[in-house]
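What follows is a set of structures to go through.
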Structure P
Amino acid sequence: MGQDWEALGRTLAPRALVEMQQLVDVSTPSGDRPGAERAVALCTEFLPSDAGSERVPCSTESCAPDLLARVQGTGSRRILLLGHLDTVVAHAEHQLVRQAAGRVFGSGTADMKGGVALALAVARQLATDPSAFAELALLLVCDEEWRTAPLAHVARFSGYDACLCFEAGERTAEGEDGVIVRRKGAGTLRVRATGRAAHSGAAPQNGRNALLALAHAAIEVARSADPDGPDQLTVVPTVMRSGEVFNVVPSAGELIFDARSSNTAAFKRVLAAVPEEVGGATLDARFERVWPAMDTRVATAPMLARASELLGREVIGRHRGGASDACYFAAKIPLTIDGLGPRGGGAHTPDEFVLEESFAPRIAVALAIAGAILREPAC
């Protein structure tokens with residue numbers, strides 16, 4: 001007989017839900033070391049009892065060290081479970097856990113403390129049978145939401161057989177469980193304008209308006225988007241800052257775009273769309289971070305088919321526009337799968353939530369996938 005993954009998911013879900021709530025009640029905006037340390041301390045308590053853990057330098061120097069835990073086994077394969085503890089929500093806007101109508105609300109529930117709790121539950125369950133793996137690793141980073149440097153840990157896991165990332169899960173339109181095997185690459189474009197200050201009432205003609213230059217750039221660069229084209233390129237202006245005094249022509253400012261594409265080479269077109277000068281104000285543009293795209297559809301298809309057999313229901317590989325740390329690992333670990341966390345919504349908003357009912361089936365999905373990767377089930 002094979003493992004009853006659904007029953008196991010129901011058994012493990014209550015503890016995972018409680019642990020998520022404890023993590024969510026700790027405010028962990030990116031870059032905040034005290035919050036990160038409290039969250040890491042909780043996760044250390046939640047690790048498998050036989051796991052060894054260490055703190056490894058974060059990819060972002062100013063952030064708290066990341067948490068890396070390992071369990072040694074006697075099998076032949078190595079698997080990495082991946083998540084992040086930081087959120088985009090500042091302390092003043094942090095939402096504590098509240099529950100209503102089957103939803104658990106709170107900052108970071110969907111992105112991605114619910115996923116971290118599921119990763120910990122999966123790690124504890126897998127650790128009960130060390131004969132199934134050579135090494136089980138869990139990496140929880142503290143800077144995913146604002147990192148501009150490349151992820152520092154990829155080389156550490158060179159040669160691993162699989163990477164499972166626990167960003168939020170989803171369903172297909174037909175109600176089947178979905179996991180993420182394809183993501184767009186992401187780029188952050190920063191445009192700085194340099195103009196000339198002047199009195200906005202007495203002599204505006206003597207100024208060179210940085211704000212107007214940035215507004216013009218926002219429109220022009222946004223036109224480079226081609227979401228229905230071969231690269232599925234989106235270009236969205238998201239932040240603009242310019243001017244300090246209401247009666248002075250702004251002499252400086254900056255504009256930020258969020259660009260996404262299935263082919264990051266398309267970002268060259270975005271950069272080329274930035275004008276060098278507008279109304280005498282000069283513009284300087286550069287991409288401050290570029291996250292690679294991820295496409296593991298071919299490598300993961302046989303394994304997802306096997307996991308579906310083990311689970312007794314379909315698990316479907318899906319595409320998602322948002323970037324994640326799985327994108328970095330996919331280039332080195334072809335068997336990389338994301339979107340294994342609970343289902344929810346409202347990420348990065350005050351109404352962020354996860355569905356309580358999704359914990360058990362999503363744990364079952366993750367365990368079936370891990371089972372398909374690590375070894376054949378007993379007959």
Structure Q
Amino acid sequence: MQKTLKALTGNEAAAEAMRQINPDVVAAYPITPQTEIVQLYSGFVADGIVDTEMIAVESEHSAMSAAIGAAVAGARAMTATSSQGLALMWEMLYIAAGLRLPIVMPMVNRTLSAPLNIHCDHSDSMGARDSGWIQIYAEDSQEVYDNLILAMRIAEHPQIVLPAMTCLDGFILSHAMMGVNIYTDDDVREFVGAYQPEYTVLNPQQPVTVGAIDMFDYYFEHKRAQAEAMRACKPYMQEVFDAFADRFGTRYGFIEPYRLDDAEYAVIVIGSTAGTVRVVVDDLRQAGEAVGMLKLRVFRPFPAEELMDALGHLRGIAVLDRAEGMAGLGGPLYAEARSALYDLQPRPLVTGYVYGLGGRDIRTDDIAAACHELKDDVAAGRKDQRCRYIGVRE
């Protein structure tokens with residue numbers, strides 16, 4: 001498999017994947033730290049490198065609206081956003097998912113106001129976790145690139161047909177340069193394939209109704225069908241992961257375990273912080289501590305069975321959230337992971353930690369301290385479920 005190693009930022013990697021996919025329509029509006037993705041892509045359009053219809057809209061709400069209109073007409077549609085932009089799309093996120101439109105969107109994670117902040121946390125995408133979108137997270141720029149290619153084929157899979165957002169940490173990934181293996185245009189386009197929607201509003205031989213009012217007589221059934229699609233899509237996503245490995249040589253999954261087989265304790269993490277946790281795990285292993293890591297790559301659909309299989313032998317688990325769930329119990333990743341592991345017997349102690357809000361750095365000694373605290377909690381038999389915070393001035 002031919003690859004070319006390039007030094008790219010996460011935003012450049014995302015734009016490069018979009019260029020190779022060459023969607024029919026891209027509708028976008030700029031917002032920090034996502035702006036560079038659509039700025040670079042608009043350059044590809046202006047230079048005739050792609051034949052995409054680029055729609056410059058007046059807001060993120062309009063960007064998703066235009067993508068929805070293009071998708072129901074049978075076009076392969078993409079957009080991109082961050083933070084307040086995702087929040088402004090809120091109404092249309094649910095419509096895109098409810099209409100089963102395979103729109104793909106790189107989503108650069110940035111904290112939601114207020115207070116105003118342009119740096120990374122996961123409050124934006126985690127806030128959209130129940131909107132019906134598939135969510136895939138990247139640790140580095142290689143995954144930013146690969147995830148977009150994967151997401152397009154996943155979203156358009158005839159047994160899935162759901163929108164997908166690929167999340168990357170703002171500035172940490174979006175503006176940091178790393179080595180990225182770029183595949184050939186032909187290989188990417190052959191892997192993604194041509195989009196062949198089952199229905200479009202422009203086919204008079206097969207008329208369909210889109211966006212009609214749906215009262216108590218059928219709304220429930222349609223929502224159940226949408227939920228069932230999310231529940232049932234995992235084996236088909238795995239098919240795409242396997243096909244990607246066969247084509248490009250890199251094997252992805254819903255989770256990525258690290259040094260878990262003989263571990264007694266583990267850290268669950270999502271996004272770019274996985275690289276930092278991996279260093280801590282190696283250091284603790286050298287000190288004789290039986291610690292491992294589980295990196296969550298896919299948050300929707302939530303890989304509950306995979307977590308149970310990978311973590312069932314552990315004594316204690318620390319879950320790192322880069323979002324505050326405002327439930328008084330910690331972050332959303334903690335809540336879902338703890339729920340998924342609840343039926344394990346014996347059940348490991350699962351503790352939640354919130355870190356890095358507003359872009360605050362997390363240090364290796366912070367993560368090591370959480371691991372030591374977890375071990376002490378297990379030894380003492382503590383079951384305290386209050387949320388803990390890393391790196392905040394209390």
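Coordinate-derived values only; no laboratory data. In this text the structure is predicted, and so the values were computed from the model without any measurement. Cβ atoms are built from the backbone, for glycine too; each structure is taken alone.
At a glance:
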quantity	calculated
Winner on distance in nm of label points 7 Å out along Cα→Cβ at positions 292 and 308 once structures P, Q are ranked, highest first	P
Structures P, Q, by mean count of other Cβ atoms within 10 Å over residues 100-107: label with the highest value	Q
Computed -8500 for helix-only ellipticity at 222 nm (-39500 (n - 2.57) for each DSSP H run of 4 or more, over all residues; to 500) - originating structure among P, Q	P
Mean count of other Cβ atoms within 10 Å over residues 252-259 - highest-scoring structure of P, Q	P
Structures P, Q, by relative contact order in percent (Cα under 8 Å, 6 or more apart): label with the highest value	P
Structure responsible for 11, with percent of Cα pairs over 42 Å apart calculated and labels P, Q on offer	Q
